[in-house]
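Structures for review follow.
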Structure I
Amino acid sequence: MDAPHTPDPSQGVFETLLAFEGEPVELGAHLDRLAASLATLFAATPPPGLAGQIAALAQGLRLGRVRVAVAPGAAEPRAALAVEQVDPGDFFPAWERGARLRSLPCEGGLGRHKWADRRPLEGGDAGTVPLLFDRGDEALEAGRANLFAVVGQALVTPAADGRILPGIARAGAIAAAQEAGIEVIEQPLRRADLLAAEEVFLTGSVRGVEPACSLDGVPLAAATPVSRRVGAGLRRRWLGATLATAAPAPAAEPPPGQLAR
């Protein structure tokens, strides 16, 4: 496996927001993270009126995504916005639509910024999701999401120590787990831990809680009540109690034939 190259900072950073029933989800949190990256990387601020532009684009979407890319410019940062409908089956997807992970060495990780240059994540089999590994076979995050594993009755996730993106959905999932009385532990996860875990799942700002079905072709354990409880809590945080019940259903139980690792 070839290690990914370093992202090109000149392409800037980006955010992807969920839009549900015409409203952007977690808009403030995404704009805060974008502003922090721009200040750190380019000593710049987001273009004026960006929040209003995002809200206007979200108005036409029942279930979709808004992508906001901001790159440094000669005078001030320039923003490019795009919208796309989201397949309801990809929103808190069922087991059969879960992620097939492939290992990607990435010494030191890609860091806390969401780089617009996605070339470091390219390659591999179509339909697979890269899972970044640091030295010592330490799993960091997926190319589009943060990583969680159920170990015993606890939820384990790599620490946001500067090597991974501090995900908006990650923070929401941790809060939802704690509200449900689930212990959350931030500590290293290695390949052997993932293969032995009761469950592995991802969290992202569009898919929500997404099952991880395999790693490099090796099946991972099936969904447990832990991910379903975390998913239900995250949906409530994003959509509110009323809208959460009206939104597409959370991930279903996997077929019996997929229960074994």
Structure II
Amino acid sequence: MQFWFQPSDLADLQNLVKLARRGKMPLRIIGAGSNILADDRKIKGIVARLDSPCFKRIAIKQDIIRAGAGVRLAQLVRRTQENGLSGFELLSGIPGTVGGALIMNAGNIGDRVLDVTVLDRCGRIKTIKHKDARFSYRSSNLDRYIILAARFKLFKKDKKAIAKSIKDYLDYRRKTQELSYPSAGCFFKNPNSKSAAYFIERAGLKGSSFGDAAVSHKHANFIINKGKASFDDVLRLAKHITRCVKERFNLDLDPEIKIWKQI
């Protein structure tokens, strides 16, 4: 990337947005980076990370929680469990932030949203109501904005019952997902009929590789880095997977992850 920026507060971020707009420079926002495949050549523009305390605040009032975009999902799950609030257990084990989860509707986080506070590309603050965010499978229409925070409606539940649900989700992820090698998580969206992993596995692609990028033997929808996989290695393997699945099942696989190509 050309420029890396970590705004200290909202005013700092607004100034950055206006600067990028005046200079006609691409501005990308990164959270934990857990769902991004970035070109390993120089990416033009600015990448900003909302990692200062200003963007990582959590406030709880009765059954409503407000969380900043930079809050880690693990922290969000822990805080709600400590307060006897249920609704976020499905987020357990997802290595992301609130902002990224809202854009991708990870763990169906959108189901709990009351409203989302965002910054538009002119630096203006807006509030997006749940009905206007258009949450659906692995998507929303929030990627046009910079997410600042969101309010969620949860419900009271016994803390021990919540803790058990969290443990069950974590155990399931450890049992079924590839966690031994670096990856961006599930690479492709699941088609309507079955999981993407089902079709990839039945196309005989487990273990397929280009360079150090390989299809996991444990979970076929994980493209793992076995050492020094490059951006091109991963893309070549992804294209090979989509081509094989198309030929075998006449099915188009779409990436779930965000791909940042060189501009």
Structure III
Amino acid sequence: MSTTKTLKVPGARLYYETRGSGPLLLMIPGGPTDAGIFAGLAACLAERYTVVAYDPRGNSRSTFDGAPEEQRVDVHADDAARLIAAAGGAPAHVLGSSGGAQIGLELAVRHPESVRTLVAHEPPCLELLPDAEQAVAGVRDTYDVYRRDGVGPAMQRFGELAGLGGAPQETIEQPPPSPEAMEAFARIGGNMDYFLGHGLKPLSFYAPDVATLRAGRVRVVVGVGATSTGQLAQRCALALAERLGTDPVIFPGDHGGFGAQPERFADTLHRVLQGS
């Protein structure tokens, strides 16, 4: 059972959910997603951690005080630090997914006192790729498609760029979506305009401060999906791990393995966090 609260931050109000007991584990969703993507994973971890998941500002239930603003990774990182402080659990374990992993990396740079272990699961840090120029051009093209043709064609172009749908998948029988999951899908669909118009480029073009991360006191673990081989975010994650001088950790599933295989993902995450 989770409790829901909001936290006032400069320029916005953040929605977050808390469940369980134990060391604090903050979960940061990526792109247009929100706390709902972590519902299954949080339930699997609630007996071992106090799990906090939230909607980043501008997504779903986390609203701006005024008009929508261009996303800034540094502002997102400050929001995450304020959430950790409000939950009273610093230093906290942090799991960031995709663009949420980008936020987690900046959080570890800007607020190292707030983070005990950061698990950055497939951050799309394009600037670290050997073919960065091509990847960056693909993101710019996706944005241009959005401005010209709208959400549907842009998301199709984004899927092609990310390499989604082409990798082999594990056959895992899934129950039908719960009413909560259906609500989350609907909310996330409503975030697509904001993500494509204000978040795609800032989140994709963020380049982590590798030197500070290497020298810092935060333990950074880079996660990659077992079935994400060759996808854009997986290649970015491998490039980051190489720059950090660490071995990536293989997590079950693909880019969204925490949703499709929450129990197995939770077990892997717990083993990683226990190693801190």
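Read the figures in this text as sums done on the coordinates, not as results from a lab. Everything quoted here is computed from the prediction, not taken from an experiment. Cβ atoms are built from the backbone, for glycine too; each structure is taken alone.
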Review point. Suppose you compute distance in nm of label points 7 Å out along Cα→Cβ at positions 91 and 115 for every structure in I, II, III: which one lands on 3.2?
Key: I
Exercise for review: Assign the value 72, calculated as percent of Cα pairs over 13 Å apart, for residues 67-106 alone, to the correct structure from I, II, III.
Suggested key: I
Exercise for review: Work out which structure the value 14.2 belongs to, where Kirkwood radius over Cα pairs in Å, for residues 43-138 alone was derived from one of I, II, III.
Suggested key: II
Study note, to complete from the structure: If mean count of other Cβ atoms within 10 Å over residues 75-82 is calculated for I, II, III, the one returning 18.4 is structure II
